[in-house]
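Chemist: The data blocks that follow each hold one structure.
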Structure I
Amino acid sequence: MIQTYISNLTHFLDENGNIPEVIPKKHRQFAYFLAMIVDNLTRSIAEDDQPPPDPIRCHARGCKGVIHSTLDLDDDSIVWECDQCGDYGRISGWQKTKWDNL
């Protein structure tokens, strides 16, 4: 079953802009997954649209897919999708986080 994730990265961060260790492990792992997507995509854009340097594996249990992401210029969200299971999502609130390379 394809899952859709609409996420605001700041909802996972503490007052210092870090992913806190005190949140449940499942949520912390998902926050790191989102942060990797932001880091990879913004780094590729900052380097004149080079392909993302590191493939990100899908977070879905048992899926071996790779995440593909783009910047939606209409609302500045990052849109991502797994090439195998079809899970996809939108990330807002990523600007000015430590993973924003723009």
Structure II
Amino acid sequence: MISLNDFLIVSAVLFCIGLYMIVSKRNAIQILIGIELMLNAAILNLVAFGKYDRFFNGGQMFALFAIVLAAATTAVALAIILNVYRQYKTIDPGRIDKLGDE
């Protein structure tokens, strides 16, 4: 049987991988994937605590709500990234230095 500690270890590893991707990557899509990994680590924690903690019964409900919010956020972020690419012909956040045409 999988214990709560196993879930927390997997969640911590996912969070660290996502944080590494955010800090080290120079591509907006890879940064977005890192954010999604960190969010999935938090969702895994919600589900694990909902299963193993008898006082926290709403873990699965909060996780489902977080998944819906993550999907909406990802759709908006991808739309923004596509518009930035059309405008600047790059998705490197460090190379985007102005807001619009001047």
Structure III
Amino acid sequence: MREIQWLKEAENELASIIGYVLDIHGQNVTLQVYDNIISQIDLLLDFPELGTTETTHKYNGKILRVLHSKHVRVFYYIKGTKIIIVLLWNNRMDDKTINKILSER
């Protein structure tokens, strides 16, 4: 059975994104955004290769896959039965710093 594991930094990014949405849009919208993100990630349990391969973004030498959702991009890799969530990237942020952030993890 597959399982999803989160790097601590990715968990913090989810919390930050949700906190931002809560401050701006309130609880109802925040719940919708959270549910959307989590339901997209949960799809990986059945379809781990759902995300596209991103050869330009690596984590510890591993080529990452990217799951595109409405609000974020989920950077992850597959290790056996585990799906490791490495980075949640708010779609409104500048892509130029993705590799820098990944190299610091």
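Chemist: Which of the displayed structures (I, II, III) returns the greatest value of relative contact order in percent (Cα under 8 Å, 6 or more apart) on calculation?
Modeler: I
Chemist: State the single structure among I, II, III that was used to calculate Cα extents along the principal axes in Å, giving 33, 32, 25.
Modeler: The value was obtained from structure I.
Chemist: One of I, II, III was used to calculate helix-only ellipticity at 222 nm (-39500 (n - 2.57) for each DSSP H run of 4 or more, over all residues; to 500), giving -13500; which? Numbers along the way, then the final one.
Modeler: Working: I: -7500; II: -26500; III: -13500.
That value comes from structure III.
Chemist: Of the structures I, II, III, report the one carrying the highest value of distance in nm of label points 7 Å out along Cα→Cβ at positions 67 and 91. Walk me through the numbers on the way to the answer.
Modeler: Working: I: 0.5; II: 2.5; III: 1.5.
Across I, II, III, distance in nm of label points 7 Å out along Cα→Cβ at positions 67 and 91 peaks for II.
Chemist: As an exercise: FRET efficiency 1/(1 + (r/R0)^6) of positions 3 and 27 (r between Cβ atoms, R0 = 25 Å, to 0.05), calculated from one structure in I, II, III, equals 0.10. Which structure is it?
Modeler: Matching structure: II.
Chemist: Compare distance in nm of label points 7 Å out along Cα→Cβ at positions 19 and 43 across structures I, II, III and report the one with the greatest value.
Modeler: III
Values quoted throughout were computed directly from the atomic coordinates according to the rules given, and no laboratory measurement underlies them. For clarity, every value in this text was computed on a predicted model and none was experimentally measured. Cβ atoms are built from the backbone, for glycine too; each structure is taken alone.
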